[in-house]
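**Student:** Structures follow.
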Structure P
Amino acid sequence: MKRKLGNAKVKAWVGRRARTRRNVEGSDRPRLVIYRSAKHIYAQIVEAESGHTITTVSSRSKQVMGGAATGNVEAAKTVGKAIAAAALEKKIDQVVFNRNGFLYHGRVKALAEAAREAGLQF
């Protein structure tokens, strides 16, 4: 059964999200899935076969942010470096980037580039 979506923006986002998920679902590599809200950004690495979360990092974590602002590009860079460090600690160096329907610019792009600079390959 399809969900009713009243808002046109939400409807467009759900479509992009499904299209992105279809493209990355066939890979056997773990997925780096992100979610961006107005105040925070979240990143998690999900196992490909079972769908279990391996590790997660967000801008809500005080250990990661240390009291800095959480809804800007600098916060996304910090989360990107932290998720790459957590992945490398678990012996994961290659992932598939799932932007979860969010456009690749701003905070999403900053997180991806920071994760690449920290050693994650995608």
Structure Q
Amino acid sequence: MKKISISHMSNAHSDWLRALDFYKQEVAILKERLTEIAGKNTEHEMLHKVEHYENQFTVQQDNIDRLVHDIKLNIASTSNELQHSPAGYIDATLLARHNSLHQAYLAEEKAVNDLRHDFYEFAVEWM
């Protein structure tokens, strides 16, 4: 049965949580910039795009919140496993969950980066 060090998992969880906190703050800053752009422009086409970005920012903030919650649940499960594994390793089930969370984290990271890039192109056009 394949196992992974709990300290390795713990470091990964911490890295993900810090990055997700950064992304959540970044999305909040992008929302503020969007508000500034919307206040300076009233064209119908631009207002439609403002609504689109407002929705996307909300979706990404919700996704981040959900992922943070899932990571924290995994941390609790890992901690519980540590109580039952004096060698400091987890079993394959928690490893699979960890790998799944890692993939979810990478997908969210890509989504936020893509959204930021698209938003900056929009902002340059309307500022």
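Bear in mind these aren't lab numbers, they're just calculated from the coordinates by the rules spelled out. What you see is a predicted model, and the numbers here were worked out from it, not measured in a lab. Cβ atoms are built from the backbone, for glycine too; each structure is taken alone.
**Student:** For structures P, Q, calculate FRET efficiency 1/(1 + (r/R0)^6) of positions 34 and 98 (r between Cβ atoms, R0 = 41 Å, to 0.05) and state which one comes out highest.
**Tutor:** Structure P gives the largest value of FRET efficiency 1/(1 + (r/R0)^6) of positions 34 and 98 (r between Cβ atoms, R0 = 41 Å, to 0.05) among P, Q.
**Student:** Related question: Among the shown structures P, Q, from which was the value -13000 of helix-only ellipticity at 222 nm (-39500 (n - 2.57) for each DSSP H run of 4 or more, over all residues; to 500) calculated?
**Tutor:** This value belongs to structure P.
**Student:** Going by distance in nm of label points 7 Å out along Cα→Cβ at positions 58 and 90, which of structures P, Q comes out largest?
**Tutor:** Biggest value here belongs to Q.
**Student:** Another question, then. To test your reading of the models, identify which of P, Q gives 1.38 for Cα Rg over 2.2 N^0.38 Å when calculated.
**Tutor:** Traced to structure Q.
**Student:** When relative contact order in percent (Cα under 8 Å, 6 or more apart) is computed for each of P, Q, which one produces 44?
**Tutor:** Computing relative contact order in percent (Cα under 8 Å, 6 or more apart) on every structure in P, Q gives 44 only for Q.
**Student:** Could you tell me which structure in P, Q was used to calculate mean count of other Cβ atoms within 10 Å over residues 42-49 as 11.0?
**Tutor:** Answer for the origin of the read-out: Q.
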